[in-house]
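Student: Next up, some structures in structure tokens.
What follows is calculated from the coordinates using simple rules that are stated; it is not laboratory data. Please read these numbers as outputs of a predicted model, since none were measured by experiment. Cβ atoms are built from the backbone, for glycine too; each structure is taken alone.
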Structure P
Amino acid sequence: MEPIIELSDIKKEYKIGTEEIHALSGVSLKIFKNEYVALMGPSGSGKSTLMNMLGCLDSPTSGEYILNNLAVAKMSDNELAEVRNKQIGFVFQTFNLLPRSTTLENVMLPLVYAGIEKSKREEMAKKVLEQVGLGNRMNHRPNELSGGQRQRVAIARALVNNPAIILADEPTGNLDSKTSVEIMGLLEEIHKNGNTIILVTHEEDIAMHAHRIVRLKDGKVESDNQNTSITSFKSRIENFH
């Protein structure tokens, strides 16, 4: 079975004045189709840099990154933008929705960049909004939605292009406990439907939903283990009843 993501000896160095910062110091990692992986690590561990690398938001100083059979490490910014739009669905802590656009318009946005015609865009966006339970909120703007609903819109937008991977960066960071559980339940369903999910978090209880946990420290992979005590959505939602 071929990995959907393969990182080989990825290094990232920054210069701040005369000081050289080694954000990533030779990270090698394989992630396979339909895996559910949590990336964890304290501040300064390199997890944000690694997330930017996985999301094609940044390029490594050295090393190789193969994403879905594409060698992306040496691509130009324009090529990376195209890969991001087609291969990766992003879910951010801050939702990143356009405030003046409706739910439907926000979800259709990646399809506009992909050059898909309007009628097809609407059809695809409506389908994915139904999937995340927002079929009755299509014409609402973000300020008319709760935090949990806004994150569902963001998840729908991430899914609409049928990307190779969903990259979720602290997806429950701005949500209360009950809403966090619901959003993790939705990600669980998305994973069951066949999507590959990479979850970036510093919260142990959120990471426990993933099937594999990769811990970073000082720009290196400290540990990479299967999660033997996965927390399911059902077991956590029962705590709120």
Structure Q
Amino acid sequence: MRPSGRKLDEMRAISIETGVTKHAEGSCLIRCGDTHVLCTATIEDKAPSFLKGTGLGWVTAEYGMLPRATNTRNRREAAAGKQSGRTQEIQRLIGRALRAGVDRVALGERQIVVDCDVIQADGGTRCAAITGGWVALRLAVNKLLKAGVVTSDPIVDHVAAVSCGIYAGQPIADLDYAEDSEAGTDGNFILTGRGRLIEVQMSAEGATFSRDEMGRLLDLAEAGIARLVEAQKAAI
């Protein structure tokens, strides 16, 4: 029995509310159970200097967690004067994931920055940030297309992510914090809407896992991603 009472393959309740901020070119609030992430996309008219003259665009991400996103207050990283290694790793992951769904030639020499701010955390924050970040990115690109700034759609596919793991000896989908903190094996799966793999992060947290178990987790992830993509489509 899962602490949440969900079935082994049951995802948390998913909702994606768009247009939640006034100024950003694209924005949404994604809720995956009790994990809530605000995602905004900002269009900048020039690409980073390392891409100057290449004709290629860029998508990058920043990630942060509000002080009371968790059950105890975390000090703001700005107050500490630097980002933690965890934060840097997560925002690089988000950027890599979102770029995998973009034709950077069609985007042209401009940059889109996707900001993901965790309002409330209950496991799977990076996965929710990727899934919601794609929606914010999609909405921002829609504005470029509507304005005629780009003539070919730079978005080539959906991008979504879900965590799956082995809890109490059973493969389960979409771990919340209670499950994630006790899981023997934990994995983050990032896929396209067509089911192509972008990145898989797997680790033995308390027990090693077999190739067969990894395959079962991937099966759960594919089913979960399909549901997330449905939520993305409904949102936009």
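Student: Work out the source of 0.30 here, i.e. which of P, Q gives that when FRET efficiency 1/(1 + (r/R0)^6) of positions 114 and 178 (r between Cβ atoms, R0 = 30 Å, to 0.05) is computed. It would help to have the intermediate numbers written out before the result.
Tutor: On the way: P: 0.30; Q: 0.55.
Attributed to the structure labelled P.
Student: Assuming 30, 19, 11 is semi-axes √(5λ) of the Cα gyration tensor in Å, for residues 74-193 alone as calculated from a single structure, say which of P, Q it is.
Tutor: Q
Student: Rank structures P, Q by distance in nm of label points 7 Å out along Cα→Cβ at positions 42 and 170 and report only the one at the top, that is, the highest.
Tutor: Details: P: 1.7; Q: 4.5.
Of structures P, Q, the maximum of distance in nm of label points 7 Å out along Cα→Cβ at positions 42 and 170 occurs in Q.
Student: For the read-out distance in nm of label points 7 Å out along Cα→Cβ at positions 18 and 106, a value of 4.8 was computed from one structure; give its label from P, Q. Can you show the working numbers first?
Tutor: Numbers: P: 4.8; Q: 1.7.
Derived from P, not from the others.
Student: Okay, moving on. Taking -1.17, -1.22 as the value of log10 I(q)/I(0) by the Debye sum over Cα atoms at q = 0.25, 0.27 Å⁻¹, for residues 2-81 alone derived from one of the structures shown (P, Q), identify that structure.
Tutor: Values: P: -1.32, -1.44; Q: -1.17, -1.22.
Comparing all candidates, it corresponds to Q.
Student: Output the label of whichever structure in P, Q has the greatest value of FRET efficiency 1/(1 + (r/R0)^6) of positions 146 and 210 (r between Cβ atoms, R0 = 35 Å, to 0.05).
Tutor: On the way: P: 0.90; Q: 0.10.
Comparing P, Q, the top value of FRET efficiency 1/(1 + (r/R0)^6) of positions 146 and 210 (r between Cβ atoms, R0 = 35 Å, to 0.05) belongs to P.
Student: A further question follows. Who wins on relative contact order in percent (Cα under 8 Å, 6 or more apart) among P, Q, i.e. which is largest?
Tutor: Numbers: P: 27; Q: 22.
That would be structure P.
Student: One of P, Q was used to compute Cα Rg over 2.2 N^0.38 Å, for residues 34-129 alone, and the answer was 1.26. Which one was it? Kindly include the intermediate steps, with their values, before the conclusion.
Tutor: Details: P: 1.26; Q: 1.20.
The value was obtained from structure P.
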